[in-house]
Structure I
Amino acid sequence: MTEPSIIFSFFIIFSGAAVLSTLALMFRQPMLIAYIGLGILVGPFSLDLIPNTKMLDDVSEIGIIFLLFLLGLDMQPSSLLHTLKKTTTVALISSTLFAGLGFSLALMFGFSFTESIITGLCMMFSSTIIGIKLLPTTVLHHKHTGELMVGILLLQDIIAIMVLVGIGGIEQGTSDWLSYFYLIVAFPLLIGISWIGVRFIILPLFMKFDRFQEYIFLCAIGWCLGLAELAEVFNLSYEVGAFIAGISLASSPISQFIAISLKPLRDFFLVLFFFTLGANYDVEFIQLIYWQAALLAIAVLVIKPIVFRLLLNKLSERNSLSWDVGFRLGQISEFSLVIVLIAGSSALISAKSASFIQTAAIITFAVSSYIVMMYFPNPIAVKEELRRD
């Protein structure tokens, strides 16, 4: 069978997504589920209309990069530091509790000790994409809820990077202490490079050619992807580099113009991300692990909001705000799927264990998105009174 062209692949993805999204909205379901469902339906493990998703995997990651870049654009450095100080305890305690939950349940379901550890690591994090995409822009930019969520998610992302570094070291057969040291050095180095680049190169160019909107747009994308690539060279991640690139421009008067310009581009690539998530899901093991995955997903969906509510209450946050943040962060993260991929390639977990984690993650994506869309303010709410862009 010949490989389908990129045009055919995009036709299947976006036309199919339009059809399934229409059905999803008619039945009051979140559109994210339509994208994942389409990937499962036409991917290599079902109808096989798009047998090779490797290229789409690489392209879809750009959506996450742009998401983190736009997130950084809305975070003033002083505000970010204040938020991180406040949320560090919440992020560390919650991540530890969620890791224990995942480890205990996986061990109880008969998975090996190593597979249970990987499961616990995957339970530590919440989805940056779902958390931020379902947060109204006005809340993200100006409200305390947005600041708390960004602080918790950013700290989780840093922990996730450390986990990925550790698993990468196991894959290479090293203890990888040097990689952790390198990580500690590389992070402030990247911040320093971004500050120098913006002050002496980017902002002077913006001021000189501010009448040319297309030039501003191109420079912003180049700066985002350039710092993302540099972060990858430093053994960090594309996402961390993009976030720092955004923060470095946040104080610029042109930051909001950049954010508005890049929003449609971000949405385009995020459709690809969720599609490839579904397309890479192997349905072969679902009969073997469906009930264990369902129980793990239920545990996450119930316990995560409660833990976040209790921890945020300890910070003297209101009950309503604590529940809001808790439910918005009440799912497994896309970082967990990356951990599964690396652990699988390192033979640390079996295909059955990988499917167990992936299934639980997809269930939490679906149910958590539905809960937020139906009961909390968000940009794609079916109820008019909850719709906030």
Structure II
Amino acid sequence: MNKFSDEKVQDFIQKNLKTDLHKLILKGSPFEGITIQEIATQIEGKNKTEKKLPTWYKTKSIIFPPKLNLEQSSSEITAAYKAQLINNGPLLDLTGGFGVDDYYFAHKASAVTYCELNLELSEIVKHNFEKLGIKNISFNVGDSKAVLYQKTKYDTIYVDPSRRAETGRVFLLKDCEPNVVEDQNIYLKNATKVIIKAAPMLDVQAALKDLKNVSEVHVVSVKNECKELLFILEDNKTEEPTIFCVLLNKDHQQIIPFKFSEEKTANPTAKPLLNYLYEPDVAILKAGLFKLLTTKYEVSKIHQHSHLYTSDELVDFPGKSFKVINKFLFDNFNGKQVPKQVNVVCRNFILKPDELKKKFKLKDGGNNFLFFTTNYKEQKIVILAEKT
């Protein structure tokens, strides 16, 4: 482990961050006891963390694991958000991984217990935490259930289960390891709060049927890309959970709470297209917050099922905003009325973007957007718009 911490090795890695790795590997290793493949792994790992994990990227003598471990780790922006959700007392992380979440947990929790089956990965994280100045963390290598059966009381238990097998884009929590559905009673006996992280393709409603005592669900996106789902369980919590749409960006976060019962009973009236058009952030679409947006923001739906919104004046909307340039009935549209280079979007429409691009000889790109959708009169329409 310490062989990568040598100052000469670190200098070599730093100097070769932009070097072609295939050419570098052909030259062989300049260091005794370190293969060029190991060095290449460090270079590749550091490059992958430049934007996702800038703290790790900037800190000297950090050691990086194989790229799969980095790909599976949280980003700093999502880890920092999760740290806002934990309690201040001791925390148990049952699936430590590369330790990004625990780095942020350690800044709030009084103590963190990191559990990881992979000994080599655990040693890498231990080394990195020393370099990062994290001292209130203990390490447990092996099955995290053994720690649970010690019956130590924690303020928070955090678990990020991984899928045991590829089951398609939609999967169930019981398809994961550890099986949080099977183990949730043990978690609740050992902690005041339990946070379960899941991939964004998980079906939220199906998960709520499998989990008990869910108080909150956080649907987290970063720059309009859904990154993770967080289910918070609390002992004796039986009320309907609050759903939080969490929109994260480098400089700010926007959080929109709602409940499924409120969404279900809302009945907004769809209205004609006005000067501005809005497309909700992916976190909002994933969470199923559709009808209530018209009560939270001064916008109207253009159709009950189109999930596109409109307003006369520009609104600070949680998603993409567009200025409407022109609109056409689909039956009258021939493609010649708009630029040939345009971004095609379909919402509640009979054809898909690729079919429409082929039909009207359109090419991707440019600053204009072409929305194919259905309006409040059940007419198929085309909207030409530009981002605000």
Structure III
Amino acid sequence: MRNAGELNSVIDEYIASSTGPLAGFVVADFGRVLAAPYSTMLLGDLGATIIKIEAPSGDETRWWQPPVYQGESTYYLSINRNKFNIQLDLRDPADLATARAILARADVMVDNFKPGGLEKLGLGHDDVRREFPHLIVASVTGFGETGGKDLPGYDLLVQAASGHMHITGDVDTEPYRAGIAMFDVMTGLHLTIGIVSALLDRERHGNGQRISTNLMATALSCMANQTGAAALTGASPMRMGNEHPSIYPYAPFETSDGRIVLAVGNDRQYVLLCDLLERPDLATDRRFAAAKDRSNNRAQLEPLLTEILQQRTTQEWFDLLSPAGIPCGPINDVLGGLKFAESLGLDPVTQVGEGERRFATVRNPVNYSEYDLQYRLAPPQLDEHRDAILAWAGQSSATQEAPVPSGANA
């Protein structure tokens, strides 16, 4: 944790007033698009001070529209809260000097440049670590830094190359991508774990270190049982639509007015389900009594369950099955998902920022008994905090007179 020294800028005041498990740590965020910015946003929620450095053209997600909110990209707004912002052209000697001054006071440097990109700009990972041995340098690539170093790191490409698209979709349809950039988000989570672990290691042993991850390795790790099965058996899993290869019933089923998802994961739950469906014979039928048999004989069990479930509405089945301990639920749209979480008391949406730049934002899902998470800074406009950052980095005598945003902690 760097010594902030005299409180001579808004940044110093922000650091001093931050709360949370990472309060006092400073992250220089050279990331853009999704994986790296998502990670740094999470670090900011936990109390770290994030300095987002953008190129003259800005983060690409600023221009990924629609949808928009008050003329700004909702994509950008969703992953960039709790950050200060400065626009730097790293090809310009003065701006490069500012970047180095920021790194001198930072604890972590995050980037997702293509391998070799920062070297061309004078901020190569090895050079930066030699000059600032305290610094943790955390980088994300698409396909690693060896054979895949020249491949562009787009989530869609990784979903295709990893095999994820091959197992997504119905048996008789073409492969599908997931509805979100899932491996970007998962890589951001892995990067966050790596950064927090490296900070802990530095507190124990001294200097920082370099950590890296990539979308491809993350995809293979996060496909878990599917890649594990392929590695063990030498056979590739196939598309099964909404069904699970090893568990049944674990899929959507038709009701009288829609569909309900059943997620019956063990024999005890299955026996209880059959009792509630008033078909206890389906629990003792040798074709379905054991989990392995239900999976192997799903084609025979599915029409029997569907015939019963079509006799009531989705809500009626949910009200009957869920209180009894049967894992089930409706298929909501995204707005319905937020409303469902709200009905459970999860408070999924909070507010960030102040005045005209106060936005709804999806709450960080981690809770701490000893801390409230931070929701203080609205997603920044390009170069919004230049004077404050220059003053904090010792590159200008200018100071920011505006008060530190207080916001409302979670």
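No value in this document is a laboratory result; all are computed from the given coordinates. Here the structure is a predicted model, which means the values were calculated and not measured. Cβ atoms are built from the backbone, for glycine too; each structure is taken alone.
Overview of results
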| quantity | calculated |
| --- | --- |
| Which of I, II, III leads on Rg/Rh (Cα atoms, Kirkwood Rh), for residues 224-287 alone, largest value | I |
| Relative contact order in percent (Cα under 8 Å, 6 or more apart) derived as 29 - corresponding label from I, II, III | I |
| Source structure (of I, II, III) for Cα extents along the principal axes in Å, computed value 80, 48, 43 | III |
| Origin of the derived value 0.10 (FRET efficiency 1/(1 + (r/R0)^6) of positions 24 and 264 (r between Cβ atoms, R0 = 41 Å, to 0.05); candidates I, II, III) | II |
| Computed -10500 for helix-only ellipticity at 222 nm (-39500 (n - 2.57) for each DSSP H run of 4 or more, over all residues; to 500) - originating structure among I, II, III | III |
